[in-house]
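Laboratory data are not the source of any read-out in this text; all were calculated from the coordinates shown. The structure displayed is predicted, hence computed values, not measured ones. Cβ atoms are built from the backbone, for glycine too; each structure is taken alone.
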Structure I
């Protein structure tokens, strides 16, 4: 694969205006497109996708990017598929490039959107592919971190947040100490979810205990503006964990307790939804708890419909 060139797509900082005549309209349209997304996670995801496309074709300038054709997208699509990218990943990356070109077409700096008409791999839109864990597997994972170190106590609390709220990894990293509090007699976590919205959720007493234990040991429970989960041991920097760090610690403990390959942090979300539904929690309540806009999205996580125990394979005899 060609080396990555100097990229025309980047997240622009709001510039210092030395004179009244300088205007933000001087920013490249690619930068304006990217900056228009509210979510930093979306910005990073879309930027990475476009960067990958630029690197694959060794594009050196905005002018080259704006003149590429459908054949360039087809070649990149085939490369991604041959590299082992999942159908959903390929679709998402093509969608990012398509979003950029829609913006360029609207600004009349590109003649057409070359992604239009490019066939995308089919995905199963009826369910989320994340693996679901059994309650016994979840217990093993929750108890994997050490109770004798601050890092272990912190990691236990993080895993409890994931499995007892069904939140996304990014939502864990944005939590502050002040987001854990009592409201109307219930202890809650107040997440920042997709689109920058607030989502308040009453939490299980096991999660409350894990958080109180961690804050008591960490010593920053009175610092309301501090990130809830701090890096260890350099806590004096009051630096929050990144999504990558949370994912790494999840995978490390998953390996330690022998969970199947393919279990990811998103499995916690799928497990939370499936377990809640299996315990007869109304799907409307589950939808509200995980912050899904549409109930159809919640249904995609429900792995009860697989009914493995009813497989006809168990009935045959040879």
Structure II
């Protein structure tokens, strides 16, 4: 059970015109870094993402889940968790679809045409705008982290190799005899995740002390969460938290998760290695980690990266 007296996740306001070199920029960068090191995540209030876009995105995805299962199953992928996830054990409340290279209009169009061969321009335009806007938030966070760690010279190379997967999920209301577990506890295997949801809460994040913290949603708030590759890149400075979804109330939960990762090998910057912080991870690639993780389902709820490429 989550105690109502527990603190919420830390919040960082990414509002207005944050300008590099100013005191507000520096203080915000430090808040981001501290939150990622202590909690592995934070709530970002991002005013470039409008309430109107939130409403449109939630509205257009609801009819998608009403399509026949055989239609949704056209969303297939050779990569684990990149295509359609049909409800079943161990997560019967969860149903989701994935869009690879989601910031590219062509890929959004291809996904849309799979589900609606006679076109659905409103869905296509809305989800493309959503992915582009949220990817800008991800890039802002990465710029802040790289600058705060003094490795900004690697930022452009990292951003140029970044690719995005957008997963859109529905969690139905559990039946009377079902558990309210929407998504089992797990750590993310991608670099960073930007999570967003409708007004139905459910996301819970475990602290290093084992307590579960909650997230109260709003149209302009996101949870920015580090995955295991980010932990390795930072030489174990950044935390990759265990998190889950617990359904509450009598309404379905719709969520969006923009996952970023690198097409190139992920390497710890030499500037983050010293006598106090000896190198802990070998260079690795995301696909290799993903396949290693999916070979054994028990790895879902543990930090896999040390077993995969730890020194």
Structure III
């Protein structure tokens, strides 16, 4: 089989295709022949050497946390009916590969009518989007600010917020991304690369500020999003593409009555992950949400995929496809 290995921290060029022996499932395990592998912006940061205080990852390693594909072999103690089934699964030992060995108890059937790429696009962003959306308790008529609204998770949060009856303000960078946010239902769009963008958010809400903030950018952008929120707002500060998570002042949070959830609130156990993933796949199969897949790359072009993600060239998700 072939995997993409990171032998040392560095730029996209450290993602190197490597041949390894074909895997054999142990007891309670299966081998999945991969169709599509998820990619995440945070994987580009980890590959560069960032985030050691948050993520216990050391080279050499295979990136990737989730795939879809077909079960090609089952190990001892596994129901043989899994063989040949289309499945989605997390990959504890990396997913940038033609084949992965995973625990059978983590397999999720891919619903009929849902293609492997769409399912793969939901295995992280769909789960996380639901995991931050549900606690925010978005109500009809509220104003919701989605920061990094054209990313894989942001596009889903725009859709979920609109379905809940909220007014959505989408913050992103550049015309292509703002146009996409409008297509997905955002009523107001602002370019956070332009000065005064937070003032336009406040104006759109009549001076009060948004009731809910989903910050997928972090850094100074995320800090500005938190600052412009209404008193009593519910905030998810989960993003760090700007170089770190948004700074949060505990005194200001208490004084303004804010509820702030961070990355530490998104560590789902197996049962919670399974519940959210099944729900995300079911919502997509029913046509109620649709992940935006901006680009796909062959597995061996993982370095090109990371370069495109880092350059902010991809609308929505980038996926690795195994022929």
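Annotations for the structure displayed:
- For Rg and Dmax of the Cα atoms in Å computed as 19.8, 63, the structure of I, II, III it came from: III
- If distance in nm of label points 7 Å out along Cα→Cβ at positions 53 and 245 is computed and equals 1.0, the structure in I, II, III: III
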